[in-house]
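Next up, some structures in C-alpha cells.
Any read-out appearing in this document is the output of simple, stated calculations on the displayed coordinates, not a laboratory observation. Computed from a predicted model, the values in this text were never measured in an experiment. Cβ atoms are built from the backbone, for glycine too; each structure is taken alone.
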Structure P
Amino acid sequence: MTDEDIESTGDSEAVAEDCDLVRLDVSDHVATVTIDRPDARNALNAQVRDELKTVLDAVEADGDVRVVVLTGSDQAKAFVAGADVTELRDRSTVEQRRVSTSRRVYETVDDLRKPVIARINGHALGGGLELALACDIRIAHERAKLGSPEINLGLIPGGGATQRLPRLVGEGKAMQLVLSGDLVDATEAHDIGLVDEVHADAGFDDAVTNLASSIASKSPLAVEHGKQAVRAASRYDLDHGLEYELELFVDLFDSADKQEGIDAFLEDRDPAWQGE
C-alpha cells in the first residue's frame, strides 16, 4: 500500500495490522499509537523502532488523522522503560554509528506535521524519555517516573535528550538529570516543565482524550502551521522566528479553511474544515 493509497482511503490501520509490537486505533480523527511489549515494559528494540516508523509514516499519510496520541500498553504499566539494553551489550562503535545515523524513531516523531501528544502512562526512561521529548505535548499519569539513567551504564543519552531536555527544563536541571541519572516523579516533572499536565486515574484518560479531540476539531491546516510556528521558537533566533511566523500566518490567507472559519464565525455556526 502506497502513501497515495493511504491518503485516499484513510486506512492507516491496515498498515498496522502487519505489526506485532505496535497497535493503532483511529477514531474521530485521532490516531492512538500504542507500543505493546509488556513483557519488556515496552522497551525499544529494533523491531519496536521499525514498526513505530512504519505506523507513524502511515498515520502521517492518512488524510483522516489530525492528531496522534503516542503511548505504551497499560498492561506494562510503562510508557517506554528505555532501550533494550541487550542489543547494546556487544555492539561496536561502527555498528552503533550505523544504527544512530540511520533514520531514527525520535526524528520520525519530531518531524510529523500532525501534533503528537505523549500519553505517559508509566515510566519513561532513557529512550522512552527521548521519545516523549520528541512529542509536542506531554500528559503524565501520577505514577509515572521520568529520567535519563544512561550514565549508570557508562553511557550518555543518544536519542536527543541532551538537546531537547535543556530546551524544556533549562541547562542546569538537564545537566543534573543527565549526569546523575536520577529519576523524577510526575509531580516534579510538571514543576520543572518536563511534562505539561499530571493526572490521577480518574482524570488521566479524559485529559488526553479531551485535548486530542479539541485539537482535532480545528482546521488541520491551521494546526499544522501553528505547530511549525511554535516549534520555531526553540530553533530560530527571535528575528528569524518572527519572520517565519509571519510567513506561515500569511500563507493561510489563501486557504479554504481560513475563508470557512471566518464565514462560520460571522454566521454563528460550526465550521466545516476541508484541510486545504
Structure Q
Amino acid sequence: MRIAVIADIHGNLPAFEAVLEALDTLKPDQIVVNGDVVDGGPDSAACWERVKQMGCPVLRGNHERYVFDFGTDRADPLWDTPQFGPLQFTYNSMSSEQIKEIAALPTSWRSPDAPGVLIVHASARRDSDSVLPHTPMEAIDEMFAGVDESLIIRSHNHICSTRDWRGKRIVTTGAVGLSLDGCPQAKFCVLTQDIQGHWRVDHRAIKYDVDAAVSRFSENGYLETTGPMGRLFMREVATGSSHVVPFLRFLGSHRQGASLEVVEAALSEFYAGVII
C-alpha cells in the first residue's frame, strides 16, 4: 500500500501541477489532499477545481475555514481590514458553489486499507494547532486525545518534521505551494506499507517553475488588490521562506487592523531592520 499526502497548496497552481506530474509517475494506491488548497496564492479557484478532478479524499484546512467563514458572524472583524487582503481576494475569486464545497469537507481521514494511520490537517482537536520540535508533550496530549492510530500524518506548519509521542509517531508534511524551509520547491510525503504492515514515510521535494508562480501574482490582479500582505505571500513563494508570520509578529497587536498606510509603513520598517 502506498499513500501520497499533499497539502498546503495555497493557490500556487504551478507548484501543484508539478506535484501532480510527479504523482502520475509515482502512481500511488491512494492520494489524500490534506487541506489548505486555497488562500495565500493567486489561483485558489483553479487549484480547487483541479483538486476536484482528482477524485480523491480532500480534508479541510484552516484556510478553507477562513474562506467559508468570511462575511459571516463567525468571521474575525480583522478580516475586513487591509491586513487580510489576500483572504478577501480569495473569497471574491471563488464562486458561492465552490465555497459551499470547501465548507463541506471532512477534517480527518482513516481507511481500513491503511490500518493504524490517521491524517488530519493540524491536529485531531482543531485545524490550527502547531506541532513543533519544542511543543510540550502535554500540549500534544490535548491535541490528539483519544487517538489510537500509531502513525499520525499532519501538515499545517509547512516544514517536514517527525515527533515521537507516547509510543506513536507524528509526521508533519512539507508544503506544496508555500514551502517555508528555505528551499522553494513543492513538498509532499509518501507512506509505504511493507509486508509486515509497518509504515515508512518518505518526504519528496519537486522542482517547479517558481518564476511562473511569481508571475501569476501580477497577471491576475492579485498584487493590485491585496496590498503589502500579498507582496509578502509572493516573497514566500519566491524564496521558500517565511515572511507573513514574522511580519505579523512585528506588526504587533497594537497595529492589528490598521489602515493600509500604516501597514505599508510597518512593512518598510520591517524590511529596513532585516540583517543580511
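Between structures P, Q, where is mean count of other Cβ atoms within 10 Å over residues 167-174 highest?
The maximum falls on structure Q.
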inquiry  = One of P, Q was used to compute helix-only ellipticity at 222 nm (-39500 (n - 2.57) for each DSSP H run of 4 or more, over all residues; to 500), and the result was -13500. Which label is that?
reply    = P
task = Using distance in nm of label points 7 Å out along Cα→Cβ at positions 47 and 231, single out the structure from P, Q with the greatest value.
result = P
request  = Could you figure out which one of P, Q the value 3.3 for distance in nm of label points 7 Å out along Cα→Cβ at positions 95 and 191 was computed from?
outcome  = Q
message = If FRET efficiency 1/(1 + (r/R0)^6) of positions 175 and 247 (r between Cβ atoms, R0 = 35 Å, to 0.05) is calculated from each of P, Q, which structure is the one that comes out at 1.00?
response = Q
key: Test item: distance in nm of label points 7 Å out along Cα→Cβ at positions 87 and 239 calculated as 2.4, pick one of P, Q   = Q
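Which of P, Q yields 14 for relative contact order in percent (Cα under 8 Å, 6 or more apart), as computed?
For relative contact order in percent (Cα under 8 Å, 6 or more apart), the value 14 is produced by structure P.
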inquiry  = Quick check: 18.5, 61 is what I get for Rg and Dmax of the Cα atoms in Å, calculated from one of P, Q. Which structure matches?
reply    = Q
